[in-house]
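For reference, the structures are reproduced in the following blocks.
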Structure I
């Protein structure tokens, strides 16, 4: 999930080939390819140990963690965070120690490498045959491989797109747009996240030929980034009265709909998934400009003290049962091979409703976000929030 929650997405894939996770991940694979080492040869019995996991809030529950302990004899200590920036700041403060595994979005992995906070994976110790090959390949050119070394084993992918109240703000695929957020009838009833809301608006403005540079150029050149952000910020501030609540994490995004009167917003897919599961009249759809797509994965910290146990956890995740449990819990799509087939029909329906037609072909994958871009992005986000 990038802070983009980049790389927040649906709960499941449908059986039909046109809506399969495999077909979606092939699009990501086009970004780059990587040859992986041979699969982990054999699993030895481990003496009781522990692994310290620093992951996104809500990603693992007691049942998943207990299943890991029952299978391996290893205790998983799970600590949570809510944003990529929180994760990065925590690890920078500790110098890359205190945890064994972290789960950044793939586009932010180069930041951790730059600050010397993570170590390359020993690929011979990962059961790659349990992961979707297209996810492994697709993660290379988007940040999972830096300087020819692999730093991330992909765990899941999702999107950030349009969540909407089916009664008060109905949307349909093909016409649904990021521009819908700014319609007069939804004034005071919209929720977005600061920095990603600006990018959603950027994609809408680009479709209207109202940006000085293509959106992707913002990630390559500081002058293009500032020129575009100036244009984006002007429109965003003009429409700020539409915002009822800005969100920064999952709980806030859900609260916007549950208690703060929002009927439409740009959120992670998990937000709509959880609200719908709880009986709220909220659905989720990819806009015609393309849903913002992200991928996350497991990285080993520079100071990891329990490496053997960390690889055991990664390999435990790369099983159909664990992947399916993760996907059903979060609403995101696990990269564990065979997980989709084990998901309930409700999860498959959510995925099909969110990405009909050619939606998977139009996913907008978050580019690698270098440190200079993140600084500019945060500067304009702060200006937006304080306007």
Structure II
């Protein structure tokens, strides 16, 4: 499946200076000893971020000039008074650019590694428990861009907004052709805390100009924590002297006991569970990756060969349907969640071995399976979600006695 334009393409179109300055920062950092694999803050080195903010200032001042009819030369003497007011008025824009810049620096440091998760895989991951210790989470690169086109992921993201998000889902105000772009970065936890933190910054946007939502969350991955506990990280209460402990640890191992439906489906953290499951999938034995090269640059080159303006426009429109990023297609061959005939649940009123009369979901989960000489090694195994119960055809064709 082709990779649609991502949030990286959105920034490249709307704020190209963010990408350019961040790339120059990354080039500078790669000359340093030791070379950082990712940054926590632009304040940790001599960054070009102030130049980025100046570019934002110029853009806002230009809009103010056009709207008011006052030239920039006339505004310039009043900048000490004007700029603070404008920055306060456009605080959300400056905050967005701040997040964009950090993501772009880390994305460049990791050589722009992008993963496009298939819709079927995304549905599987949304129905999989993160029943592992937090220390088992790894990324294939220090920073990765995860791209999702699945309505399941889009809905999970907007569901975090509560009633407002659900209203937009139900009224058709969301464009489901717009992908979710999530930048994930692993960093030291900092603040004298042992362990690591996973920074997740996600956007739902459709280039070239429509952005719906941004979310940011930092999860503490303590060695003794469960991933469910990490989802609920409270940084205000977290101290080196009070790290808490994992929940429901099975025999002190890496596997966590299953969750109840009331927590798994209703706690508003489904989106972040999907992000963690996506990272676990990439580290598992079942990971299916297909390396893909973006066709966009070649289509644009081909378009320039045409003398016909309509043909050129059609080609350029076709190019705009693709991201400029090379990427790995993840789980392309995975089918939908399957139906497996199964015996009735142990608490069923039916006799043992009888078939259930209703279909129910068996959630996926993870196993940290021993293998190798003397079972001294471990590999991550994904048990896929599936439905148990009768097939639809079985229900339709079942004879019924009418009294």
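Laboratory data are not the source of any read-out in this text; all were calculated from the coordinates shown. The shown structure was predicted, so the numbers you read here are calculated from the model rather than taken from an experiment. Cβ atoms are built from the backbone, for glycine too; each structure is taken alone.
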Legend entry - For 19.9, 62 (Rg and Dmax of the Cα atoms in Å, calculated) the corresponding structure among I, II: I
Inset, instruction - Using distance in nm of label points 7 Å out along Cα→Cβ at positions 120 and 136, single out the structure from I, II with the greatest value. - result: II
